[in-house]
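Each structure below is given as structure tokens.
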Structure I
Amino acid sequence: MRESKQQKIFLKLYEPVHDPFERFCRARVFGNMEYQDLMNDTLLIAFQKLDTLKSEKAFLSFLIGISVRILANNHKKKERRFDS
């Protein structure tokens with residue numbers, strides 16, 4: 001996919017779900033990280049993996065799944081630091 005076309009598609013999908021996605025991120029971070037960092041990390045990965053999205057209707061779920069994995073990985077990293 002050409003990058004400019006991919007950017008347009010991504011923004012078209014993201015704009016309607018921005019508010020619920022932001023609320024989800026704010027609720028899930030529990031002070032473990034900044035919600036803006038979670039959003040930015042998620043959006044970067046989602047943009048890079050946009051071609052794996054099976055349905056445009058599932059975009060919010062796509063973002064939430066990525067966010068949950070980022071949070072889990074972040075939690076594991078913190079646990080390893082304390083175990084050492």
Structure II
Amino acid sequence: MEAADKNAYNIAELGIGTNPKARLNGNVLEDEKVLGTVHIAVGDNTSFTGGHMRSNIHLDGILLQPTVKIGERLLMQNGKLLGA
């Protein structure tokens with residue numbers, strides 16, 4: 001299935017949840033902050049400061065217990081933040 005436009009594949013947001021008091025409740029604005037999660041959104045980012053990619057969609061997703069590695073550095077493993 002193809003998205004409506006080429007910018008639908010743009011990574012609009014990427015964040016690591018670090019708030020131990022936030023809880024998963026179906027509200028993306030809180031869910032994306034839950035400790036041990038990763039939030040990723042694709043599509044339009046023009047509502048954000050500096051955003052310039054227009055798309056017909058903006059789709060948010062929350063990953064539970066993710067592993068995050070940047071280059072050779074492991075930042076999170078199975079939802080647990082690793083020390084500096």
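Coordinate-derived values only; no laboratory data. As the structure is a computational prediction, the values presented were derived from the model and not from experiment. Cβ atoms are built from the backbone, for glycine too; each structure is taken alone.
Of the structures labelled I, II, one was used to calculate relative contact order in percent (Cα under 8 Å, 6 or more apart), giving 26. Name it. It traces back to II.
Comparison across structures I, II (criterion: distance in nm of label points 7 Å out along Cα→Cβ at positions 9 and 65) gives the highest value for II.
Percent of Cα pairs over 17 Å apart was computed and gave 48; which structure, I, II, did it come from? Considering all the candidates, the number was obtained from I. In this comparison of I, II, the computed figure -24500 for helix-only ellipticity at 222 nm (-39500 (n - 2.57) for each DSSP H run of 4 or more, over all residues; to 500) is attributed to I.
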